[in-house]
Structure P
Amino acid sequence: MLEALGAVEFAPFWLSFKLAGLTTLILFFVSLPLAWYLATTRSRIKPVIEALTALPIVLPPSVLGFYLLISLSQSSPLGELLASWFDITLVFNFTGLVVASCFYSLPFMVQPLQGGFESLNPTMLEASYISGKSRMATLLRVALPNIKPALLTATIVTFAHTVGEFGVVLMVGGSIPDETKVASVAIYEMVEVMDYHSAHIYSGVMVVMSFLVLLSVYLFNRKQSHRFGL
């Protein structure tokens with residue numbers, strides 16, 4: 001077993017973890033105000049925003065990846081603007097993977113946070129407003145400290161989901177060693193050339209990691225439930 005692991009190339013795993021870490025960090029700051037807005041608003045457009053946010057869950061990754069590829073390529077208005085003004089290209093490089101992953105993993109960050117905010121006691125928030133705190137202060141000082149299980153769930157599930165991405169990253173990034181060849185793409189290529197031994201090793205690492213991530217979430221949430229007598 002140790003000899004097999006010694007032959008494993010860890011660059012794809014490093015790229016996967018790096019991509020997942022950056023995506024999770026970016027999505028946390030992007031999703032926090034969005035989830036807070038969705039949890040507290042009574043606007044008629046709320047269902048529309050929720051549907052758009054959840055779209056990556058039901059949309060085939062290849063479809064989302066295709067439209068992201070078209071939208072980010074240099075032949076698109078956005079891609080042409082970024083290339084000519086800032087010398088930035090967002091296809092077939094790591095930066096493009098981060099952008100694509102943020103779109104693909106958005107609901108996995110937003111929905112747990114929104115659920116956590118919606119579970120808060122409304123009187124606690126009203127008391128914060130009555131005491132003179134702004135919406136931002138209420139979010140940071142009152143709401144966030146009381147949704148720790150939701151925060152952990154959103155962060156860890158988003159990270160794990162991004163690590164396992166395949167369709168979107170392959171469409172937008174391709175398979176460039178040390179640049180866009182993440183672990184899921186490496187497994188796909190191993191199966192293509194019938195290198196099942198290496199595919200087993202890579203897949204086994206992914207299975208163990210995914211299990212440990214989910215186990216940590218459930219154990220933490222169970223501990224919090226017992227703590228508050230739920």
Structure Q
Amino acid sequence: MSSRFTPRFDDLPGALPIFPLGGTIVLPGRQLPLNIFEPRYLNMVLDTLGDSRMVGMVQPAAEATRSGGDPVRRIGCAGRVTSFAETDDGRLMIVLTGVCRFAIARELDERRGYRNVVPDWSAFADDLDPDREVAYDRPGLHDVLQRLVTFRGLQLDWEQADALPDPVYVDAFAMNLPLADEEKQALLEAEDVGDRARLLVGLAQMVLNGGEHTSPHAH
């Protein structure tokens with residue numbers, strides 16, 4: 001089980017700053033390191049440290065990529081700043097630990113350059129228990145992921161990966177494999193870890209069968 005800070009569902013905040021970032025998701029109970037350097041997001045982190053310490057990670061909407069606009073995807077995941085350090089050049093190195101997914105109910109006024117939303121948590125109460133037991137074919141997932149990693153020429157410590165508990169194993173690949181934004185979003189929106197595992201198998205098989213839609217960048 002995770003030792004992370006877990007709020008009660010009724011204590012989740014009614015307003016949330018958001019950090020739009022393509023190709024990047026955080027999942028409940030998992031950690032995402034971030035390098036913060038833009039002034040508006042430095043403001044965001046410093047402000048939330050004195051408040052809920054929670055930030056909503058969202059991906060830009062597909063139309064934003066095509067048109068240069070700024071719409072974001074409706075579903076994101078809130079994380080709590082659980083570690084931070086300031087560098088000599090003024091950047092903030094933080095670790096965001098996922099807490100709960102949310103849907104954007106409406107957008108609020110900007111504050112000090114960053115965006116804020118009213119989150120709707122209602123569909124995601126189960127996220128507050130991210131390490132509950134799940135049923136999925138781990139050997140089958142391992143097999144297809146091993147073939148994908150070899151196919152892509154990626155380096156991976158399989159001994160370390162195989163030691164991860166079932167939910168963490170799935171989420172680590174979902175967060176860290178170099179996949180397209182749409183695929184990352186589908187993994188984020190999967191109902192639970194079991195569904196996420198089955199989706200990972202399908203995405204990996206698509207690449208191995210020649211229908212590659214993966215992004216060239218990792219994070």
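Ranked by distance in nm of label points 7 Å out along Cα→Cβ at positions 97 and 113, structures P, Q are led by Q, which has the greatest value. Here relative contact order in percent (Cα under 8 Å, 6 or more apart) has been calculated and equals 30, so which of P, Q was it run on? It traces back to P. Which of P, Q yields 0.15 for FRET efficiency 1/(1 + (r/R0)^6) of positions 121 and 153 (r between Cβ atoms, R0 = 30 Å, to 0.05), as computed? Only structure Q yields this read-out. For which of P, Q does mean count of other Cβ atoms within 10 Å over residues 25-32, calculated from the coordinates, equal 17.5? Checking each candidate, the match is P. Computing helix-only ellipticity at 222 nm (-39500 (n - 2.57) for each DSSP H run of 4 or more, over all residues; to 500) across structures P, Q gives -10000 for structure Q. Each of P, Q could give Rg and Dmax of the Cα atoms in Å, but the derived value 17.3, 49 comes from Q.
Each reported figure results from applying straightforward, stated rules to the coordinates on display, with no laboratory input. Just so it is clear, the structure is predicted and the values come from calculations on it, not from any experiment. Cβ atoms are built from the backbone, for glycine too; each structure is taken alone.
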